[in-house]
1. Which one of 1, 2, 3 has FRET efficiency 1/(1 + (r/R0)^6) of positions 307 and 331 (r between Cβ atoms, R0 = 25 Å, to 0.05), as calculated from the coordinates, equal to 0.35?
2. FRET efficiency 1/(1 + (r/R0)^6) of positions 267 and 411 (r between Cβ atoms, R0 = 25 Å, to 0.05) computed as 0.65: which structure among 1, 2, 3?
3. Can you spot which of 1, 2, 3 the value 19 was calculated from, given it is relative contact order in percent (Cα under 8 Å, 6 or more apart)?
Structure 1
Amino acid sequence: MRNVALHNLGCKVNSYELDVIGQKLEEKGFSIVPFDEVADIYIINTCSVTNIADRKSRQMLHQAKKRNPEAVVAAVGCYVQTAGERALSDESVDLVIGNNRKKDIAEILEEYLRDREGADKTLGGRTVVDIGAETEYEEMRLVRTAEHTRAYIKIQDGCNQFCSYCIIPYARGRVRSRREEDILQEVQGLAANGFREIVLTGIHISSYGLDFDGRKNPLPGEPFPGGRLLHLLQELDRVEGLGRIRLGSLEPRIIVPEFAEGLKGIKKLCHHFHLSLQSGCDETLRRMNRHYTAREYLEKVELLRETFEHPAITTDVIVGFPGESEEEFEKTKRFLEEIRFYEMHVFPYSRREGTTAAVRKDQVPEPVKKRRSEILLELAKGQSKEFRKNYIGRDVEVLFEESREMDGVSCQVGYTAEYIRAAKRTKEDLCGKICAGKLTGFTEDNLLWFE
């Protein structure tokens, strides 16, 4: 039996795909072993979102070859698509497999192993496609995951946005949506296997269905048509045994009154909305090629807060984007103070080779990015505590996921629908159960007690 070690870098889409890759390999008789063990084959599902991610991908590939020089080391995914000749010329890499060929990885490996001496790294150019020309969604189906309660479900691939700092449209190609019936069958199977919550994920899930309807991107300021995504949610809401549906990151422009009202009718929907912001300054947003203003973003948040009672609104913010002056940073800071998010993921701008932002001459010095990041992280910490404090005394439901000892007491730990982490003092195994109760106060390590 051939041993295969798997390692994932990057986003939840990558994680989903590697879970399916592992399943397909096991079906073909391969044995999955931990990545830190000596294996016959190493598969690294790479990431290329930043130059740092590229470097980490190369490091893992080299580490695998060093662990077993005789092993087959396969570079898979986004780094393969963006690095091109650099990946092919890396002596640590034996096989390269691009995006939209991951579903075939077991067959590709078997073919490579039959003629390892005579095979090249792309099997004659068949393992890497022109991703920008791909129009078909790569169908993969998840049966199980390492988690036992929550499953991430990939509903689309690709992005048509071309933000000036982002390489992903070049790594993942154009928008390709998954058929609704395939999504439903996958979720029905997972629910039957005991998964209580699903998280819809993709590269740009607000674009779900655009390709089905032959539509292009909306013009700047125009809303995203959310009808296809809304219909999918309505169908998922009917899946027996499923307790929760959580949305991944949303394009702010999809939030219009009709869409928000439609969401309100989804009984199993978690009232947790991640609206990617990136900056609260219009000048910076224009340089980023984000197609909305700060005021338009605020209107979307206000609409969600009018539609749902105290929803969790989370976001991403980039600090130190090229050309971001102290005045522009202060505009963003004031905007964040006005919105008051539950959580903010704050990232110092990372220069990504191959993007228009990377060649700008007005790069912000690293110490300035670090200082601005620290300011916003402190702001985020305070806003998060304020949001959670507001839930003390409220009736909530918690999906329990793990056992843990806290203050010498056995506890069960899980999340509310708003993604507030909560703990219940009990020796009973509640993993996979959704329990109703009340949040009563903060634990010593900043969770909330659930009674």
Structure 2
Amino acid sequence: MLVRVYVGNIVHSLNANELEILSDGIVGVDEKGKILFKQTGSLEDALLAHGSYYNIDDENTIAEVEIVETVGNQFFVPGFIDTHIHASQYPNVGIFGHSTLLDWLETYTFPLEGSYTDTNRAAEVYNKVVSRGLANGTTMASYYGTIHVPATVCLAQIAQQLGQRALVGRVCMERFCPEAVQDASIESDRDFVDKVLALDETGQHVKPIITPRFAPSCTMETMKGLAKLARERDLPIQTHISENSREIAWVKDLFPECENYTDVYDKANLLKHDTVLAHAVHLADSEVEVIKKRDSGISHCPVSNASIASGIAPIKSYLDKNVKVSLGSDVSGGFTTSILANAREALLMSRLLSERTGNSNDVLSVGNVLFIATLGGAEVCNASNFVGNFAVGKQWDAQLINLDVEGSPVDVFSWQLPKDPVERIEHLVHKWMYVGDDRNTAKVWVDGKLVVDK
């Protein structure tokens, strides 16, 4: 039954290179958050076309249907999808010292993660990081927890309670780290998987994701065991790849029988259609081809890549090769949970890369980064059949962006706006992408349910 209609300025991605911008959009959503129709034109005509869902009385007053309409400089966009975030590291946001990746893990990350034997501490952190993500418009996230089953189940429960979709991973690692953060037991993973699957039979709200931290932390035998579990239970996989030059050299030393970093995961049987590979900064062309062939996806983490000096990933090249690409905040290597901030950084990093390579085709567009922040993320997480854009049949996971909100960082000058309504909305989207922040995220819906209302 139709319960709500969203009317006005609507922006979403159809693919990596095409935005659909509607100035007179109309989207009807049922009581379960499913999109029943999307069209343009007159609201009354739209309701008449779907007359079994509404009533109009003698005074032409629409009854039994809530209308949510954009006004002024507002527009609807899909919810963001963060495909790589270490929830347990949230207290370390903004703390880097003088470290690069491997030093940073030893100095800051492992000591914090080892403290999550304290489930009360975990609950405090996870409530804050999920709430912060939702406030920034993130309606779905792929989380790394810690090795601890109770604390990581707690993360799944909190995401479910607060209304955010979540893939939640118990981190597996068994070497080159303090004993307090070592546990690659397949039995621990089976226990964790059973507990999270019991929370949500559909797997559309919370779902376990198999999580070998990265190749150096696990033996080949362990990675193969985790891959077997993922395939037996039809579960996604997440890990890191090719983030840092020292790390890549280390992987080569640890796995001399493998051609490269990607080959390690391929030989371990970890690469499949719902594998999320974070960073992918320094991939060889042959590695990109293997990732594409296996239909695995990349989580681009530009803020983190800059923060801990990992490098610049050639994201436009990946998109042009039809490799699945998304955005990740990589908290706490990244200093913000905001996917909007990461989209902005992706734009800027691509321009720096273009200057270095002399190839103008390395530059990402606003449309490109809005895609990888939304529909691209859904594709990487194997969720594009139910979220990612406003296609009929998907769920209403959405943000209302308001550039007129009090205290907005975006200043809009009416005399500067294009007269064409579609060009006007495009102008606003660009202003938001480059200047906006969470103050502009006025409302957030997941499954048609309002989870943030500022």
Structure 3
Amino acid sequence: MTDGRRIVVIGAGPCGLGCARELKAMGHRNWTLIEGAAGPGGLASSVVDPQGFTWDHGGHVVFSHFGEFDRLLQEVMGDEVYRHERSSYVRHSDRWVPYPFQNNLRHLPEEVGYECVVGLIEAAGGDPSMDFAKWMRATFGEGITEHFMAPYNFKVWATPAERMASNWIAERVSVVDYRRALRNLILSEDDIAWGPNNTFVFPARGGTGEIYRRLGLELESNIDFGRAVVGIDVEDKQVRCSDGAIESFDFLVSTMPLDVLVGLLGRCPEQVRRAAGLLEHNGVYMVGVGYETPLTDDKSWMYFPQEHTPFYRATNFAKYSPFNVPGGDVERYCSYMTETSYSPYKPEERSGLEERVEQGLRAGGVVGGRPPVATAHLEDIPYAYPVPTVKRDEALRTIQPWLMARGIYSRGRFGAWRYEMANMDHSVKMGIDVARLIVEDRPEELWSL
């Protein structure tokens, strides 16, 4: 394809920036990127609160399935990262159970551990055609489902498990054989190495968002920040912006939420609009609490299935990098970043949440005593998780082919709306792949319906 073909990219998050960087690398110059926010990063951006603590928009860790992402990270960050081995735990029965919960039942009270193992032995086995509620019980049995899987997943997804599919599981959930679980229980062995994120890196300064801030600087001559998209004319191939500008395109790469994209289309079939209405997501309140007490906790992050905390996860953010606290002074400060989900199925009162989170950190055994609170900062993330509902795939099969037939490619965490390919490395890879598809007609390696 020649430079005469105009490519417009919407969104300067990992996917949009990955696409733009690849376009530049391939020598294609006729492109622009539109971003409604004042800077890059999207859901992977970071903030510094008034007290000088750095926070991410959620619990990100940087690990990779793809060589393209590894090379991008090395080129952008070099050695300015910390490297960690995962040390994560589940809080249950007032004790810390190593993650994954189902692999480390020996740390539970004896009766609870017995219930969980018996349930595993009796479980009939799940298959991807089941809804998530049935799959959990068929795969793990009653014990693990009741003590961990069901309550934890409702706290994360804020969606009844009966509404969710189970074909997204893959590497997201450890499916443990009862013989392995029983061996770990009887021989008092820990099983903590499961999963692709058992080692990870984190930027030394600036939070996760530093990756994308630097990437944005490389591409800033072609990025228009502070320009929200307010309409898209599919037939005339034009994007209308909040400042009144019109951007014409031959190809459009959108990383905005897919339901929002469809809502901005001036003309599209009613079945496409109905399909977009089937897509569901949750929101998350990120509440970061900084304490004026030294960092002594060696955990990376912690999961909370039980009700004594409003949050489902807490990240030991000062451990990720000392510069996430003021002056890098972990002899004086520590910090915990928490995530509390909300949705129509699980409302969460915004007022007073910072206080409830701080109380939960103490009630959940994360923080001992009553150390002075140096900061409590909240970020509202209305689009946090694209929920893999039982109707999702049908909706995507209606929407995506119609868009692609018109030169519109919806990719990224919420553009693709597929949680199983929604990590940062997935999003960057989707952006790279779609750039190659448009310019060189190379098939996409990751995205699929």
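Since every read-out is calculated from the coordinates, none of them should be taken as a lab result. Just so you know, these numbers come straight off a predicted model, no measurement behind them. Cβ atoms are built from the backbone, for glycine too; each structure is taken alone.
1. 1
2. 3
3. This value belongs to structure 2.
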